[in-house]
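Engineer: For reference, the structures are reproduced in the following blocks.
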Structure I
Amino acid sequence: MTFDLSARLPSRNFELSVRIGEGETLAVLGPNGAGKSTLLGVASGLLRPDSGHARIGERLLFNLDGGRGQWSAPHLRGTALLAQDPMLFPHLSVLENVAFGPRSTGTPKGRARESARKWLAEVDALQFETRKPAELSGGQAQRVAVARALAAEPELLLLDEPMAALDIHAAPLLRRVLKRVLAGRKAMIVTHDVLDAYMLADRVIVLENGRIAEEGPTRQVLERPRSRFAAGLAGLNLVAGSITREGITTPDGRLFAGQHDPEWSPVPGQAGVAAFPPSAVSVFLGDVHGSPRNSFPVTVTDLEPHGDQVRVHAGPGTSLAADITPAASADLGLVPGMEVRFVVKSALVSIYPA
């Protein structure tokens, strides 16, 4: 069974349609204010759009088109929402928290507890069954929240940045748990973490201004991004322009030479993008010997630590980034406002249609 949703909410500048196939996990990416929370709210039934419809298989969740006004309450939808905050009932034990879903649908107490123990074991949390939520760490509580959501046997699992509030030690364990329990299950996960998308999602959509800016298989979107947000998330520079035989020409006349996709025959003049990692960019103070093809004067706008490197952001126009060593940054004396030259290795520039 597929999940299909189409919704429009003009007050939030939100209008999109989305489909999730049987056994598919969809990652939803986008900047703050892009519409990610609105999408989850509409799908879960916590937010009513002005128009639209949704169904899981043949079962209608809502239909607000044509004045019919059919609307299912959240608890009748067969969906479960897992938020950043586990929101466990503080007065109940871990076991009773997880058994709450089955019990609320009329499952006898013994069977509900049996189901709860099964899901606690699935998320490696059975040893906590007698504890109260206050006795759990953040990572433990979030794993229990996953078990509680799954114990309700939802047809669609909705996850709202479930790793966002966890420390660097707890997040990897929960990510591994989710990878295991989401296999073969319909799910939608909102995340800002590219690793979540890579590990958990079969497909990605990128939202911008309440619309889908791009979508496709996870690896394709993150390795060949067409939106600036996806490029930034993947850690790539992205430059748009017109296709040439050598690469692309930007609207301000710069030529970015690079390697065309071997599976695609470029048509000069069509829209295209050049993508390359910040590690492909070198920084110089003056003219560069040898006249490299991708050499551009830029102005440094910001410097930030990035792992064991310094990321140099520069403009004007399209912001580009270069990764250099702290020693190189010190030797160059880089500061915001300084004029330098970026040189991009053409062998590391990928050119493909927009």
Structure II
Amino acid sequence: MKRVLVLGAAAVQADAVAAAQRRGESVHVCAADPGPASALADARADFSFTDRDRLVDYLTSQQIDVVYSVGSDVAMPVVGWVGETFGLPHLVGEAVATACNNKTLMRAMLAESAFRGNPWYARVGPNDPQPSVAGSVIVKPADSQGQRGITRVDDNDLGAALVRAQEASRTQTAIVEEWLEGPEVSVNSYLVAGRPVFNAVSDRHVWPEHIGLVSGHTMPASAIGEQAASDVATMVNEAATLLGITDGPVYAQAKVTRHGAKLIEISPRLDGCHLWKLVRASYGVDLLDLTWSHLIDGTPPSDISARSQGTWDIDFTCQVPGSVAEYDDSRVTPYYAPGETVRTINGRYEKIGYLIAPRTA
């Protein structure tokens, strides 16, 4: 039995806790605020995992064998740092995880290799002048997560959008990118020694009134053809290689435009939308179990046998922050108890639960 420390206490980290416990591991959860993962944990560390001094003390005192997270861009550089510093098992290092978490750094690294999936972009620091743009753009924090601080701008007045993005950034830095027209997709890949051994492409559905906020996914993707799905997966695998991701899960978002597939974001982790469950339903492949085996046992999958099991959807129940959680469908897996107040995360429209079901027609 290994002592595993999971960083973060949200519902997506609860998936990781439950999967590790099914393996027979003792699972600790580190988070400043309790959440669904905290309730499952064998032990809790009630402080922010970004406090590295306290984290080191906890690792030592509790004799932690493995540190990991899923669904959190903020956690992955910490996971890499712990692995490299203390010789614990890890799939990517701190520098790679940091590059993926910082959108301007990611774009710059890919641009150096003339990566074909890069859209036009501009970095805007706290003292930088507003760039001149043509057409529609999207303004985002350079280093945040959870779709915070995102605005679409359809004229050249970026002022309010830049302020909003910089306020949501840990370094007060925004990134301005060209607005991409076309179907939006997500890609879940798995790499072993730099070789992709699994790819799954899903439609990424968003709320029309909330830019960037996901409402659900369909797997396999139905909005694009098989060749386009293959091309976007190849593009994501190329980006992973250029960024130095060689082993473990990769999650990416992209749009399929008339100029080809364009990368929106990429991270060396499992996603924050429970898509590993959608992959399991659609293809019979358990990416979360594969990740724990790779990480804890040091046994990467040599061959992943995927078999089509039909088209499946995951749909999110969402409400505005500060409202009271209500569920119309008893099949929904809830994040909140009915009547509980919905917390502010992205500040616009928060997930309160999800439903995975086969597509009927």
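Each value in this text was obtained by applying a stated rule to the coordinates, not by laboratory testing. Every value quoted in this text rests on a predicted model; they were computed, and no experiment measured them. Cβ atoms are built from the backbone, for glycine too; each structure is taken alone.
Engineer: Name the one structure among I, II that semi-axes √(5λ) of the Cα gyration tensor in Å of 29, 24, 23 was derived from.
Structural biologist: Label of the source structure: II.
Engineer: Given that mean count of other Cβ atoms within 10 Å over residues 265-272, derived from a single structure, equals 24.4, which label among I, II identifies that structure?
Structural biologist: Label of the source structure: II.
Engineer: In addition: Suppose mean count of other Cβ atoms within 10 Å over residues 201-208 works out to 22.0; of I, II, which structure was it derived from?
Structural biologist: Working through the options, I get structure I.
Engineer: Quick check for you: by distance in nm of label points 7 Å out along Cα→Cβ at positions 89 and 113, which of I, II is greatest?
Structural biologist: II
Engineer: Of the structures labelled I, II, which one yields 1.9 when distance in nm of label points 7 Å out along Cα→Cβ at positions 65 and 289 is computed from its coordinates?
Structural biologist: On the way: I: 6.7; II: 1.9.
Only structure II yields this read-out.
Engineer: Quick one: FRET efficiency 1/(1 + (r/R0)^6) of positions 153 and 193 (r between Cβ atoms, R0 = 41 Å, to 0.05) came out at 0.90 when computed from one of I, II, so which one is it? Before the final figure, lay out the partial values.
Structural biologist: On the way: I: 0.90; II: 0.45.
The correct label is I.
Engineer: Here distance in nm of label points 7 Å out along Cα→Cβ at positions 41 and 209 was calculated and came to 3.7; which of the structures I, II was it taken from?
Structural biologist: The read-out was computed on structure II.
Engineer: Given a value of 3.5 for distance in nm of label points 7 Å out along Cα→Cβ at positions 129 and 161, point me to the structure among I, II it was derived from.
Structural biologist: This value belongs to structure I.
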